Structure I
Amino acid sequence: MSRLPSGCSERVLIAEAVHRIADGSGDHARNDLRRAYVRSNDAIYQRMLERIAETQRTNDTEKTIAAIGAAASFATGFHGGRFSDGALENLLLNIGRTKIEFEPLCERPRPSGGPLRVLHVATQVLEVGGHTRMLHRWIAEDSDNEHSIALTRQERTPIPDWLLRDVRLSDGHLLVLDQSETYCHNASRLRSYAYSLADLVVIHHSGADVIPTLAFSADGGPSVAILNHADHSFWLGSSVADICIDLRSITREFTVRRRYVPRTALLPIPLTSPINNIDRTAQRRELCLEADDVMLLTVARAIKFRPCAGQNFMATVENLLNADSRLHLYVIGETPEGMAHQLGRSVHPRIHCVGTVVDTTGYRAACDIYIESFPFGSNTSLLEAALFGIPVVPACKPLTNLLIAHNDSLEDILDNPASEDEYCARIRTLARDPDTRRAFGHTLRERLLKHHVGPAWKMHLNRVYLSAAALLHQPRPIPVTNCETTDDDVGLGLFNAMADGRSHHGDPISRLANLRHSAFAAKYVGDFGMARSFSLSALRIDALGSQTWRLFLASLVGPLARLASTLWRSDGKSA
């Protein structure tokens, strides 16, 4: 962990760096400003580590675990130049080894030649989203084995009926941890559950979930694999992973070098071959599309459309639509109100934002071309469209390859456009040639069938099982990491800075935008002193900016609100 000179505060050092960079000129100064986002996130993260050290002195284990989770949550949403960190991991590992006591629920040895008992540990499962769908398809396709699910933070969110049915049909079990219990109690319960009911644990967690690391911190028990479904962000769990399951080969270097998991296995995203029995003509009529209209489709969470660093997906598509009156874009994942707020104006009349859709089959049946969102793509959505036989245009000039769809099975036939001009040219070519669309869609579908569907995918899964079965569960400390500012780190830092849509807008590569972001990030973690310092610096540049004033006022009101909340809780307890 990097240390600051004695007597210097992080906010002073960052403010001085931003001033120095802003006085420069040319590409060098601009690149330094890009790196400043990552460094400012790192400085706030370092402050959170200091808070953790303070909680340790109180000997309050639960408070320390909560502080570790808060730091990890910040690191997942505000990239600080690291993908894992022993400064957090090793604390959890030690707590798990020394504070978690457990007894197996029952002795249940695996019968010789019997099915493999797989326990999937997830933070939360949802009705919508590629992550839960992947878990569903995994269990459904692997019907020869027994699958159980443990949910660490489901809370009141309903569990999809189709996922419950999957578990029941595989003779598996369901464990939903009680959020009113302590971290240590829940970790102990999960460990007991795994020791009794599993031969292999697969963790599908969110990056800040502390329970899996606590639960699997001790030697012995089933081997533990982590599914790297969030390969673009920081996550906890490297210390307890015997093997990491990567979904694409481009992340393997990050897994080994920056997450410190030495063993990896590659598993394509499982897909279900669609039944194309929907009446395309009727579906297009329902969407008010004429016979010669060309329907573009994109599917992604709203956050993935946020403009960033010169990339503006909606502006690019609007230019296409203005040049060709036949084109219509349907956006699944964002509402008209949300898109209008993001754009700061009304949405183009031929951009149709339909919000969240559980079953997108009808839209795919009507679609002519699938286009990937940028700066953040959606891997599963692109694959589902291609499997439907729809030609796809992947994202252009990515901030980092970690933010876009990238699949080994399509690597030699589907590359990313080098520019927005090339992105638009590909769409125009497909729009005017139905035969090319059909041929390219067929090629993509045939390739995916060979790797992502049915027995072909099951062969990849069996290789993962063989790799994991040979391992003993042996958790180990991982190195304490320093902030890195590679191009990938900078791209992730820039996207995180823009993604919330509140910290600043417009061109993020400026001194003002960086100061606003730093103020917002400090406020986010409750460091109101640092937030005031940054917002005051921003006000010197932008004295009339409403956004900057909101940040400054929030830094003043925040401590009062926190005090009122503390007093209210104390009064409630005394009552």
Structure II
Amino acid sequence: MNENRPVDLKKVFFAAALVLATGLRILGVKWGLPNTFNGDEPHFLNLAVSFGRGSLRPFAFKYPTLWPYFLFMCFGFYFLLWSGFGLWHGISAFAGMYGWHPTEFYLIARLAAGVFSMAAIFVLYQTGKEMAEFSWAWVFAAFSPLLIYSAHEAKADSLMFFLVCLGWHYAVKFFKSGSRKEHFLSAFFWGLAFSSQYTALPALSALIALDFISPKNTPRIWALEALAIFSLAFVLGSPYAVLDFHNFWFWIHMHNPEAMNSLRFWTRLGVARHIGINLLGFEGFDWGAGLLAIGGLVSLFYFDFKKALFLTFPVLISFLILVNNPDGGVPRYLTSVFPALNFMASSGIFFLVEKKNRIRKLVMGGLIASLVFFPAILKTCRRDSFMRLPDTRMEAETWISQNIPQGSVILVDEPDTEPRLLMTQKELAALAERAQKNASPRSRLYFAMAKTHPGGGYWVYRIKRSSWDLDVFFTKEVQLSQKDSPTLDVSQGIGAAQRAGVQYVITSSQGVNLERAVELRKFFDQLNSKTILLKEFDPIPGKIAGPVLKIYRLPNPPKGMPLRDEPRLF
């Protein structure tokens, strides 16, 4: 006879929370598509697609390669299904589809990011079973506005967070048991995390803390072995960091603070202030989460000094690394130590809620939920709702196709700030040839797009912008990118655009920053005084998202101005 077992309320809560967390990560996942409103997403997808040329050698090491390799495998499976194992369509047609219809590719990458984000929650849930005071850590990951936003992006952040959580999971198990296997597994997963994002480097300090702070007296040789495993895992995910070390070092050098100082005035005190704010509101929560973490850390120092020190040391190292970086105040750069912050905050909840007094548990639990988690969920819901709104860039794209004749010459800004325009087949062929001369892997994509061109389109130029204006520290990266793009220098005014045959100009409120791009003020002053404003697209709060877009018609060039017979690349 089966006995009635009591319902495990914690498991029911976990299951319900997973359903809600999944929904928050799926809603809005098609944000912007087929347009791309995130300037970093195309880098990962372009790199993943470029591996289809037959070589896994990356053309750039702005990021490590584990995530692009993973996407390459995903796209490979998609190609097999789409092409009927190569019987219906070839690789060139597949590359052309990516160029003209990228929605499916972005959805594959974004959904994969969402899966890794959810998997990280499960890992933290399992970690809570190892130490009771960490049993609430998964809730912060489930409802983190920052992590949920990352799950909407075709970037490496969600994969990195998952791998970092695995490293912390085995580190916690090792801290408890002293098992050599768990020690090495933590090193392995932290090395893979570093191979997905360089910002995972502070995890290495947690690895060091394992050996010197852990209550288990482990042989010191384990520390060297773990360091070797960490390095091996990094090389497994980014093998060309060794095989093509010269190129790897070239890109890494651009991350040096010395290479960044000339681009922005900054102070360590200002960066430290931003990092402090990020720590208090870690993972995108308000300060309530940070106060819980402080309370939990104080309690841990009182009851278990070594455990508290183990959690604190990587956070301190991360702070010291970021404070020496002009861009260190970016909140997601703390992702590698989010699990430690989650454990601290969980400990704060544990010491407040996990008491025998039922009334106190209900009161404190309700307060924490209403002050920390409910506001975070509402914040995420508002962002998801925003991601589902129509966008001015899409409206402008429709208007342009109906009102500007095919074959016209249009000057625009960066792709993620402007409507998506179809280039002419002739321009794509010219771009392909130039990229081929520059030994750029983009040439294959341009050739494939030219071969599968649907007809029509516009001749598109892009405003040449400086690294300072783009707020990009990697000056050489901007220069390399512009070599493969149809950039036009208009710093001398609209005359430069007229000589190139430009007929229309589209500007974006998210584009050129005239406070930084002083050299472009003359062009924009003349644009407002000497051209015709044809159409303006404005966002409407709650109804239409996106930047303010303006479409100008340039006047006919003055008599005697030397003109090009036809548009061409410079």
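Values in this text are rule-based calculations from the coordinates and carry no lab data. On a predicted model such as this, the values are computed, not experimentally measured, just so you know. Cβ atoms are built from the backbone, for glycine too; each structure is taken alone.
Below is a table of values for the structure above.
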item: Read-out helix-only ellipticity at 222 nm (-39500 (n - 2.57) for each DSSP H run of 4 or more, over all residues; to 500), computed value -18000, structure in I, II; result: II
item: Origin of the value 28.4, where mean count of other Cβ atoms within 10 Å over residues 157-164 was derived from one of I, II; result: II
item: Origin of the derived value 1.3 (distance in nm of label points 7 Å out along Cα→Cβ at positions 29 and 509; candidates I, II); result: I
item: If FRET efficiency 1/(1 + (r/R0)^6) of positions 85 and 173 (r between Cβ atoms, R0 = 41 Å, to 0.05) is computed and equals 0.45, the structure in I, II; result: II
item: Read-out FRET efficiency 1/(1 + (r/R0)^6) of positions 301 and 413 (r between Cβ atoms, R0 = 30 Å, to 0.05), computed value 0.05, structure in I, II; result: II
item: Origin of the derived value 24.7, 74 (Rg and Dmax of the Cα atoms in Å; candidates I, II); result: I
item: Among I, II, structure where FRET efficiency 1/(1 + (r/R0)^6) of positions 197 and 485 (r between Cβ atoms, R0 = 25 Å, to 0.05) as derived comes to 0.05; result: I
